[in-house]
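Student: Pasting the structures in now, so scroll down.
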Structure P
């Protein structure tokens, strides 16, 4: 399950739980078409290949990815290469 919380300024989204392909519509809805936001990944415990690809695409489009466990960072590195 993915939980997404937006900060008061609306520029930072905190992702918590699991990000899988099934959650991508929820993530897109929370972004509301924005690409240049900061995504706080500190509370993200799992992501599958589709979730990692989506985060990689967001990063390439200007989103800043902050935090994240070593597992999450490793998956993102694999997608980037």
Structure Q
């Protein structure tokens, strides 16, 4: 995946970057990782698969590459 651009202009940006790199390393070892994060763009950048929850129910699921292209995800969560 490579370095990520953490879009937070704050001191926690470096920590977020380090956490994402650590999660990728763990995942490369074959360990499943459940990441719950509100930053959808960043999450889909590191995830293989994603689930979109609304009011506690899964409303979309699939490969991260497909979710990032879904018009509903783009409009509601990516401001595109």
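No lab work stands behind these numbers, since they all come straight from the coordinates. No experiment lies behind these values; they were computed from the predicted model shown. Cβ atoms are built from the backbone, for glycine too; each structure is taken alone.
Student: 3.9 is what came out when distance in nm of label points 7 Å out along Cα→Cβ at positions 30 and 54 was calculated for one structure; which of P, Q is it?
Tutor: Of the structures listed, the value fits Q.
Student: Rank structures P, Q by relative contact order in percent (Cα under 8 Å, 6 or more apart) and report only the one at the top, that is, the highest.
Tutor: P
Student: Here's a follow-up. Upon calculation of distance in nm of label points 7 Å out along Cα→Cβ at positions 14 and 70 from the atomic coordinates, which of the structures P, Q produces 2.5?
Tutor: P
Student: Thinking of P, Q, which structure, once Rg/Rh (Cα atoms, Kirkwood Rh) is computed, gives back 0.91?
Tutor: P
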